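See the structures that follow.
The numbers here are math on the coordinates, done by the rules we state, and not lab data. Just so it is clear, the structure is predicted and the values come from calculations on it, not from any experiment.
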Structure P
Amino acid sequence: MANDPHTPSQAPAPRHAVYAVPAPDSPWWQAGSLWLGRCAATGATLNHPWMPGFTPDEMHHLTQEPRRYGWHATLKAPVALADGVTPQQWYDRLTTLANQLPPVTLPPLVVRRLGHFLALVIDGDDQQVQALAAACVTRLHDLAAPLSASELTRRRSAGLDAHQEALLQQWGYPHVLDRFRFHFSLTGPLNGLSDARVDRLMQAATAWFAPLPRLALDRLAWFVEPTPGGPFRWEASCPLRGADA
């Protein structure tokens, strides 16, 4: 019976995401993982780089939210798999998709404030990466389980307009397609930081990432959240091998 205390409850299903990530041996992966204080490929905890005007504890707190996801830009937000869909089927479909999509060399990335957090965003034409993200959203969606009532409530708590609500209902996430903005999150909420300190953190982030070359995206990365609220791990990569590769 459902209310029998001796009946084991079903463990929450892992969530699966598709992320854009740099090559794991690249300066971009090292710089981003160091900034966050964690490598999602190995699970290792890393020492934050020294940032003028901020203590290591402050950097650890400011990067807490993005750290558990690992260094990434979201292409398809985390989902549970639909009933009967196995992780192997998810990986096979992701591989098929990656074989059809070309790699992308991004325009320059710049530090910007997006609402309540800082992120690296594209400064220039983003049509290629928009197409990449749209393909991941639309062509993998049939493998995803419908959102639970609690997940819908959580998404709506941020305040959605009518179009975002429609995207949430159709694709399980409100920030997709024409509402998608490619970004690498640098911080969680900046609550309590004065505008002057936010500016200083933006300057520090700019100085940290500016020396890096333009970023080439040559893979779709499969990330997994094994338990709710736990750290995501980089499960596998699928090289982008489309016609323009």
Structure Q
Amino acid sequence: MGFPKGDRFTGSSEQKQKLEAQFVRKAEFMTQHQIPIWNSEFGPVYANPDLDADHEAINAARYDFLDEQLRIYDKSQIHWTISLYKDIGLQGIVHLDPESEWMPTIAPFLEKKRALQLDAWGRHPSKQVEDVIGPLVAWIDRNAPTSADQYPTPWATERQITRIVNQLWLSKCLSDEFAELFAGMSMEELEECAKNFRFERCLQREGLNKALEASAEVAAFGKDWQRPLVGTNCHGK
């Protein structure tokens, strides 16, 4: 529910139950053996204003989805590390400015990545991929029914095949094409492009950061704690 090809999170009891059941299943071994739990990688993919007309509604649902994940983690008192810290606008706490030199340079390749579903976590619907992969997946499932049950089990055959074909093989084949986008740049221009990843040049994803800050406050002070007014301390004085 946190990814472009998934259902939108509405906060229904069924969706919340499904989300918590997925966590409980994954944490079953650690809970059974009473060992610490650390979720080392999670977080929704956020809509792009240039690609999704309803990006505000999509992202509002993704922030709600993240809030529900964090509620489950707080309830189970587990440790976590969200993914990612910094990126080009997909999931990061901070991301590159769309107007920076880096982003227009790689824009043609980003469009190709979306069309070919080369980005595992940010896959958008793509008819040209699905028309090819769909019959292959159906053929595999007919001839090897256990394919859909291989580890990791939530992926099923389609996810396994797109990982092998699109995200691994095609991505490798196109890596030189990506590098060619920077051909002809001087060392100074290349360095300036790289400097766009500096923290002070990046933009913050405010909705995400507010959700993380609120979760941290609950963890530190309890669920009934409220942010004090400006000019007061945590005791309200």
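A value of 17.6 was computed for mean projected area of the Cα convex hull in nm²; which of P, Q is the source structure?
Source structure for this number: Q.
Assuming -9500 is helix-only ellipticity at 222 nm (-39500 (n - 2.57) for each DSSP H run of 4 or more, over all residues; to 500) as calculated from a single structure, say which of P, Q it is.
Traced to structure P.
Taking relative contact order in percent (Cα under 8 Å, 6 or more apart) for each of P, Q, which is largest?
Comparing P, Q by relative contact order in percent (Cα under 8 Å, 6 or more apart), the maximum is at P.
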